[in-house]
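Structures for review follow.
Laboratory data are not the source of any read-out in this text; all were calculated from the coordinates shown. As the structure is a computational prediction, the values presented were derived from the model and not from experiment. Cβ atoms are built from the backbone, for glycine too; each structure is taken alone.
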Structure P
């Protein structure tokens with residue numbers, strides 16, 4: 001994590017030299033969003049794309065998959081993306097390095113861990129004690145998947161590294177492949193990967209990590225302070241499309257949600273997407289608005305602290321700017 005933070009600070013020193021987003025004259029605004037990974041967990045984002053909500057806001061959105069929060073944060077700071085979708089813990093790390101111009105969280109998308117614990121055998125009677133003496137591919141140290149898993153293990157009386165071998169040297173987007181290749185007794189996977197593994201016999205879902213960990217601001221949208229200051233209408237338009245999709249995902253049927261985001265998952269059939277959309281909605285994983293609460297932010301730092309990854313507590317207002325999210329929600333309510 002120290003190497004990652006050093007890279008962030010180095011990039012910050014040259015970020016001002018990188019050009020921002022571009023636009024065609026009298027055409028849609030070209031905007032880049034760097035996402036930490038591709039998952040049905042982020043369904044409202046893909047529905048906003050599939051239903052044309054960004055286009056309605058004059059935004060031509062390009063989504064780049066970073067493959068890790070460190071990469072998404074680096075792309076944002078370097079000016080390669082105007083927005084990033086990742087865990088807010090990455091912002092906490094940057095703030096704690098004393099950076100004068102750090103990214104800000106402008107909206108929350110998910111409110112619990114979206115990963116599932118996948119084993120090699122079906123286990124309808126699974127309990128967490130069964131992990132004692134076993135190994136789990138759990139993500140990289142300092143990342144939310146890894147920290148949340150450790151938090152849940154401790155909750156069930158298991159000490160990571162002592163009672164359970166939590167494998168932490170596999171890159172986030174390679175965890176599924178490593179498990180298929182024989183590494184680990186278990187792995188934590190997001191959807192649709194977890195369901196696809198189960199359907200093709202590569203693994204079996206035995207538990208939902210998010211239900212065990214409780215609510216936490218797991219995935220958020222971030223942007224640089226210069227964008228907030230110099231391009232507030234872009235930020236408002238971006239969040240307006242997101243909030244519109246959040247409302248859709250909570251009011252539409254599972255089939256409608258699956259259809260709306262299908263273009264973002266060409267390798268998954270609609271039946272699979274419908275199953276996982278139903279699962280994430282049933283576990284109350286998606287936010288209903290992009291507004292983050294201070295209580296949720298405190299809980300996030302509790303989890304970081306329990307993992308020994310919190311250098312110092314960061315105040316809510318230092319990293320979170322709810323003003324744009326509050327504006328789009330207020331606008332929508334006035335129209336009702």
Structure Q
């Protein structure tokens with residue numbers, strides 16, 4: 001816990017006020033911090049945050065080209081499905097359940113690489129995964145990098161203002177940070193390189209990886225449907241990359257207690273289950289906070305979980321060697337157990353662990 005309290009680079013306005021409560025910066029303070037941390041001319045250690053937003057800037061022309069030159073109803077449908085469902089579900093599968101929580105394990109590196117590159121690479125793994133550990137440890141408390149009580153901008157610009165790793169870690173703490181990422185296959189800087197660049201990810205390797213990923217997918221979509229399809233998909237990916245930054249503000253009730261009895265069983269924080277993120281991305285957020293290491297978050301019959309469908313399918317073909325599934329535990333603990341659940345069998349199995 002002490003490590004997670006210090007693993008992120010604190011903003012200029014700090015995490016706490018003089019009373020120990022959440023420091024709530026003004027919008028001008030948030031925007032000033034945002035542009036300060038994007039300034040690679042001031043400090044090259046800002047490179048990863050700069051890259052993350054520059055990717056959105058690069059994708060924007062594709063969206064405009066689609067809207068004003070290649071627009072079609074078919075392209076619009078493809079753009080909608082790609083941004084709302086494919087990109088959203090992949091984010092849950094890869095960044096959320098695998099990179100952060102290790103809720104399942106791949107049989108080999110090929111399937112890990114395959115899953116990692118199923119969509120356009122936009123969000124760097126370290127920005128998401130390391131800060132998300134902190135989010136769970138300090139959910140809705142000072143230090144939570146996207147604390148909804150800080151307001152919309154506090155969450156929307158969190159990837160730059162609050163989520164980058166601390167740039168002055170000791171070698172011991174940096175090793176712990178690397179350990180959080182070792183299962184992802186992401187190559188990390190040495191401690192000496194980290195002190196130079198301020199990140200886990202090496203710049204050249206990261207940029208080359210994105211170029212190769214984008215080149216493959218642009219060629220694939222161009223060959224399938226020409227420039228119109230390529231622009232639709234790339235523009236949709238940029239749209240998703242902006243929209244996903246609003247999720248944690250919405251997913252924690254916009255800073256208010258919007259939890260509902262019989263729907264949101266976790267009462268340790270303000271996370272809530274929402275139909276839209278649940279159906280399009282498998283992000284049943286209150287369920288996830290209840291069982292963060294579960295590969296499935298859609299526990300009830302109506303809670304479709306497309307991310308879980310992918311993980312389960314991969315296990316059926318042998319690409320995923322094991323996963324955790326907390327559905328039975330959820331029903332035994334919070335709901336009347338279905339007749340199909342064998343309570344005694346659940347008791348003797350390792351908690352949450354299913355081996356394929």
Structure R
């Protein structure tokens with residue numbers, strides 16, 4: 001029964017379904033659910049800091065149901081992407097209703113397309129990684145895997161990492177720096193990997209080349225079957241999903257830095273180098289992503305057994321609420337710079 005609580009994530013696709021089939025302000029139901037209902041609800045639930053015992057952790061890790069829940073999100077996500085192509089073409093749709101449906105798809109891209117793709121991309125088997133690549137492709141964010149696994153996890157909480165927000169850095173400038181720098185570094189990661197086996201960067205095993213081809217095929221197919229209008233709407237929804245990802249990147253490591261020795265080497269990644277939240281609803285919707293310190297301490301650890309530890313810095317509320325706070329930089333700095341000082 002413990003595993004079934006993660007089915008909470010399907011509340012978002014349900015709200016997206018209503019967005020695609022209703023009119024008026026109801027097209028904004030996913031936005032209202034994720035950034036109004038969830039943050040408000042978390043004020044009524046105490047953060048859950050309990051962890052599995054070592055013996056129980058081994059049992060939970062072996063349970064396939066947790067992986068099956070991840071798998072179940074994939075056909076749901078792809079089905080809604082297909083529905084989206086038709087939902088935005090209704091002839092009587094007003095501009096603000098169209099915007100609501102595009103935002104709905106964008107949020108789904110971020111929460112399922114990218115976040116579940118991230119979880120599966122950390123698995124140590126090619127099948128799960130391939131499923132993660134499909135989800136990331138649906139959000140045009142395929143460069144995420146090579147950069148995230150071989151770049152972000154290596155350089156997190158250092159100036160070398162594109163996805164580590166610096167103290168007093170505005171989230172809006174962070175969006176540009178993080179996304180485009182991580183894309184460039186993804187190419188560097190793949191080039192360096194191929195050099196180790198004496199291969200040219202222009203090789204079929206360069207994942208960035210394969211991902212680029214896959215992105216071109218996807219975009220061309222959407223244009224061919226649905227036209228330029230649908231393609232543009234899809235691109236906007238993809239950008240929204242990426243902005244949601246970068247917003248979460250921003251809050252996860254804001255201002256946290258690893259110590260550097262006189263020789264220039266950084267200390268090992270500790271559980272003090274990520275911001276955490278044990279607030280219940282956001283934690284379930286994001287598959288325990290907000291227990292981020294333990295994830296960085298052991299990147300291959302499955303989401304269901306990630307731990308909450310007292311030395312990990314804690315956010316005042318869940319990730320959805322913190323994303324809202326980050327959109328108002330002066331308010332964000334007044335809250336989080338004090339937390340950094342602590």
The highest value of distance in nm of label points 7 Å out along Cα→Cβ at positions 140 and 172 among the shown structures P, Q, R is in Q
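Ranked by distance in nm of label points 7 Å out along Cα→Cβ at positions 84 and 292, which of P, Q, R sits at the highest value? Walk me through the numbers on the way to the answer.
Details: P: 1.3; Q: 3.0; R: 2.3.
Max of distance in nm of label points 7 Å out along Cα→Cβ at positions 84 and 292: Q.
Work out the source of -17500 here, i.e. which of P, Q, R gives that when helix-only ellipticity at 222 nm (-39500 (n - 2.57) for each DSSP H run of 4 or more, over all residues; to 500) is computed. List each step's numbers first, then the result.
On the way: P: -12500; Q: -15000; R: -17500.
Label of the source structure: R.
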